[in-house]
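Take a look at the structures below.
Values quoted throughout were computed directly from the atomic coordinates according to the rules given, and no laboratory measurement underlies them. The structure presented is a predicted model; accordingly, all values stated were derived computationally and were not measured. Cβ atoms are built from the backbone, for glycine too; each structure is taken alone.
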Structure I
Amino acid sequence: MNEIEVIGLGAGDLEQLPLGIYRKLLNEKSTIFARTIDHPVIHSLEEEGVTFQTFDKLYEQHSNFQTVYEQIVDQLLTHAKHNSIIYAIPGHPMMAEKTVQLLLEQSDVRINIVGGQSFLDDLFTTLKIDPIDGFQLMDATGFSRDEINYRNHLIFCQLYDEFIASEVKLTLLEDLPADYEITIVDTAGSKTETLKKIPLKNLDRYISVSNRISLYVPPVPEELLNHTFPRLRSIIAQLRGENGCPWDKKQTHESLRDYAVEEVYELIEAINNEDDEAIIEELGDVLLQVMLHSQIGEDNGYFTIDDVIEGITKKMIHRHPHVFGDRNENKTWDELKAEEKPLKETTSILDHVVASSPALLVAYEVQKKVAKVGFDWSDVQEVWDKFYEEMDELTEAIEGNNDTEIEEELGDILFVLVNIAKFYQVNPELALRRSITKFMSRFNYVEEQVKKSKKKFSDFTLEQLDVFWNEKKGMER
């Protein structure tokens with residue numbers, strides 16, 4: 001089997017190249033393949049008569065790096081089918097070198113890796129940082145924001161040009177202030193090495209076309225990471241820690257129950273008011289409840305926020321096979337849900353209704369569940385007929401002055417109204433809350449007008465108060 005011998009040229013000039021590799025390249029009679037000619041070692045060896053065939057033209061032909069890498073590998077494998085070849089790359093073959101990774105994935109040609117000095121050795125020395133403190137190497141041509149750990153020393157390699165630098169800058173600006181100081185390192189370890197400290201906002205202004213430029217982002221202070229999940233988690237842990245807040249430390253799942261309900265309703269109110277700032281605040285309060293309950297679980301040794309996140313992640317993946325799995329999956333949401341917690345033969349379909357929820361919501365959930373098994377009217381007119389029937393029964397109860405029956409018949413009417421809401425795809429709880437909000441707004445206006453008149457409510461007739469009410473109603477249109 002023919003072989004591709006992958007040789008790392010190191011990060012600097014010829015003087016840093018190991019003697020054995022230098023002699024191998026110097027004595028090679030065949031053409032040596034190189035990913036790019038843009039390396040001081042290649043220029044020096046060419047002066048000594050070594051011949052290279054590079055792939056720089058592919059970079060000019062394609063805008064996508066993945067395509068370039070794949071074509072380089074295809075051409076290398078084609079040449080290797082006839083003769084063993086040498087493939088030279090900058091730095092170390094196993095450091096930020098996608099073409100080498102692609103070569104290792106195939107089995108048609110044997111791959112022999114020959115070391116070379118990594119640019120990281122010189123970079124650590126130049127920047128005077130110890131990677132044991134926490135270090136992360138990022139490929140500037142292909143990374144996502146959620147992969148970044150800002151508590152580490154961050155180094156971005158493969159900042160080939162101004163466009164890539166601009167993409168990196170825009171991503172970092174989502175988390176860091178524009179004036180955050182970063183360092184651009186050019187040709188680390190060589191005689192022409194340069195360091196330039198600049199504010200993040202100027203990153204793409206100082207990048208030239210080169211494959212030897214790196215970007216260093218020093219560890220970010222915690223106070224600049226208040227928008228990140230790890231920071232929130234550490235804050236909650238500290239609040240319930242030994243030197244934390246007395247109130248937070250004494251909370252339990254049970255003591256926080258009312259707060260959870262309250263925060264959800266405040267969120268609903270913010271949504272109804274279409275108030276984005278309030279929605280942000282109330283979502284934060286809801287998230288706080290999740291974090292506090294999770295920290296209590298962790299403090300008691302039962303579960304952590306990781307378990308909570310893992311559970312919902314698995315659930316969303318399982319319930320969306322058309323997104324994360326088999327796009328031809330035809331199972332319904334309820335069928336997929338049933339697979340997660342198979343129901344026992346003796347289990348009622350109403351067992352999972354949360355009876356402690358507000359009565360309107362309970363009625364709504366009960367009617368939705370029984371409707372799924374066919375226990376429902378087929379037409380909304382039948383529900384309206386039932387409503388009028390219940391109204392007649394309420395009238396009889398009122399005429400009979402029977403308090404128990406009046407309460408029962410009023411309950412039946414409300415229950416039927418919930419069913420009507422279901423037919424029209426309206427959540428009765430939200431509908432009622434919207435009406436309450438509307439009523440309060442109009443009444444507040446009436447109250448303001450009464451105060452402006454310097455009279456009492458009792459000084460007005462209902463018809464006069466209705467004039468104020470209708471004024472406010474007209475303003476809403």
Structure II
Amino acid sequence: MNLAAIVEPHPEEAAALYDGARTVSYGRLRTLVAEARRALVELGVVPGDRVALALPNDSLFVVAYLAVLGIGAVAVPLNPDAPEVELEAELEAVGAKLSIAAGDDAGTARAFDRSGAVVEGVIAIDGAPPREAQPSGGDGGADAPVPILDRAASDTAVLIFTAGTAGAPKAAVLTHGNLLANLEQVQLHPGRAVHAGDVALGVLPLFHIFGLNVMLGLSLYAGAALVLVERFDPASTLETVRAHGVTLLAGAPPMFAAWAELRGATGDELASVRLAVSGASALPAEVAGAFEARFGVPLWQGYGLTEAAPVVTSAVVGGERKPGSIGVPAPGVEVRLVDEDGEDVLEGDPGEIWVRGPNVFAGYWQDADATAAVLTADGWLRTGDVAVADGDGYLWLVDRSKDLVIVSGFNVYPAEVEATLLAHPAVLEAAVVGVPDARSGEAVLAYVVAAAGSSLSQDEVVSWCSARLARYKCPSAVEFVDALPHGVAGKLLRRALRARP
């Protein structure tokens with residue numbers, strides 16, 4: 001098996017990707033990926049090597065991703081807009097042999113090896129000349145095709161950075177089996193399957209598991225078309241939906257809120273949409289109501305996490321609709337609600353969501369302690385999220401037992417932001433919590449105790465973080481305080497900060 005083979009069965013002329021004015025058919029995509037596989041092998045990439053992809057939502061990303069998987073290497077999608085210091089730390093953490101980023105030409109990508117050497121045009125699309133072939137040393141020469149390498153289900157396919165269910169950001173290990181299993185599970189979920197005639201909107205970042213496996217992976221698995229959009233803009237994406245006859249929408253709640261609030265929208269822009277699904281964070285009832293009233297399209301909610309590749313439940317099922325519910329588990333996914341002792345709770349009582357199935361990840365990259373903290377000996381994933389269930393098996397999220405902050409669907413762990421704040425010479429103490437935000441669901445609020453005799457402003461603090469963290473991790477507001485609340489053992493009491501007026 002190899003996840004990269006999902007593009008192989010589909011008709012030659014069927015559209016696979018819409019990337020601006022460029023349409024890439026499945027036949028063309030297979031050719032481009034085969035050329036990229038050969039280029040990577042010529043660069044010395046071997047099975048198991050980590051290859052970072054610091055690329056936006058475009059066809060270069062798709063080609064590079066499938067090529068890396070196809071030769072048995074490990075893809076590491078990274079946020080191309082992250083500060084250099086964050087990217088360097090992530091590259092170092094996974095020991096990436098090669099990183100691929102956008103080239104000067106819109107149709108090419110360049111590769112950087114560990115020494116910093118640059119290879120221009122390592123991947124080229126849409127008629128751009130490929131990099132000059134180098135002798136491979138094999139009997140077939142440089143032009144010999146490089147087939148898709150067979151991999152075991154347990155072989156690592158992707159390392160994707162996440163705040164995890166506990167601790168600072170780390171790389172989750174997702175295998176070929178994990179990712180493929182989740183595609184199969186979603187396709188078997190009543191009402192959720194993607195069809196070959198569908199056109200999906202690919203605006204979710206491909207370095208995020210929601211964009212990577214739910215939108216890209218599922219579209220290619222089903223033989224559907226994906227419209228690649230680099231950045232979300234409410235007005236232009238509505239026009240994109242209309243122009244391409246998009247049938248599938250998936251995104252985080254802020255996306256649907258922005259559409260619902262958009263001035264000038266007539267309400268018929270989404271007439272082609274047959275299914276709209278919200279995920280990545282809890283969907284507020286007012287957002288769902290406003291979106292449905294504006295466009296006449298029901299908005300369904302689901303639940304998942306990176307460590308589950310990612311889909312666990314979906315509310316898109318037949319029968320009665322239950323507003324606010326995250327739905328029922330996907331076929332092949334086991335879910336338990338447990339108390340603090342690991343015992344199943346009674347119906348209607350809240351319990352932590354535990355998940356088990358072939359989609360559950362293999363652990364955190366080279367971090368046995370963090371892995372043991374979230375995976376039980378018998379394969380249950382402790383999510384840290386709390387839910388209740390009704391007699392029909394529908395789930396409702398009610399709380400998080402972790403300190404995670406979710407900004408526009410992206411996980412932010414307070415410890416990472418706090419460590420960045422504490423590195424500032426004028427910061428004595430710092431604490432970070434999530435606060436409600438109408439546009440992003442939650443926003444990062446930092447409480448800062450300034451060092452004695454120092455002068456520090458909110459702008460200075462935000463600027464310091466912006467140079468070191470991705471934008472969504474940066475505080476949107478800073479509150480200066482004389483002291484932070486601590487328990488008798490000295491532990492920071494974030495709950496006391498969250499309770500402040």
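If helix-only ellipticity at 222 nm (-39500 (n - 2.57) for each DSSP H run of 4 or more, over all residues; to 500) is computed to be -7000, which of I, II is the source?
Traced to structure II.
In terms of distance in nm of label points 7 Å out along Cα→Cβ at positions 312 and 328, which of structures I, II is highest?
Top value of distance in nm of label points 7 Å out along Cα→Cβ at positions 312 and 328 goes to structure I.
Comparing mean count of other Cβ atoms within 10 Å over residues 256-263 across I, II, which is largest?
Going through I, II one by one, mean count of other Cβ atoms within 10 Å over residues 256-263 is largest in II.
Computing FRET efficiency 1/(1 + (r/R0)^6) of positions 16 and 432 (r between Cβ atoms, R0 = 41 Å, to 0.05) for each of I, II, which one ends up highest? Can you show the working numbers first?
Working: I: 0.00; II: 0.50.
If we compare FRET efficiency 1/(1 + (r/R0)^6) of positions 16 and 432 (r between Cβ atoms, R0 = 41 Å, to 0.05) over I, II, the biggest value is for II.
Match the computed value 39.0 of mean projected area of the Cα convex hull in nm² to one of the structures I, II, and report its label.
Only one of I, II returns 39.0 for mean projected area of the Cα convex hull in nm², namely I.
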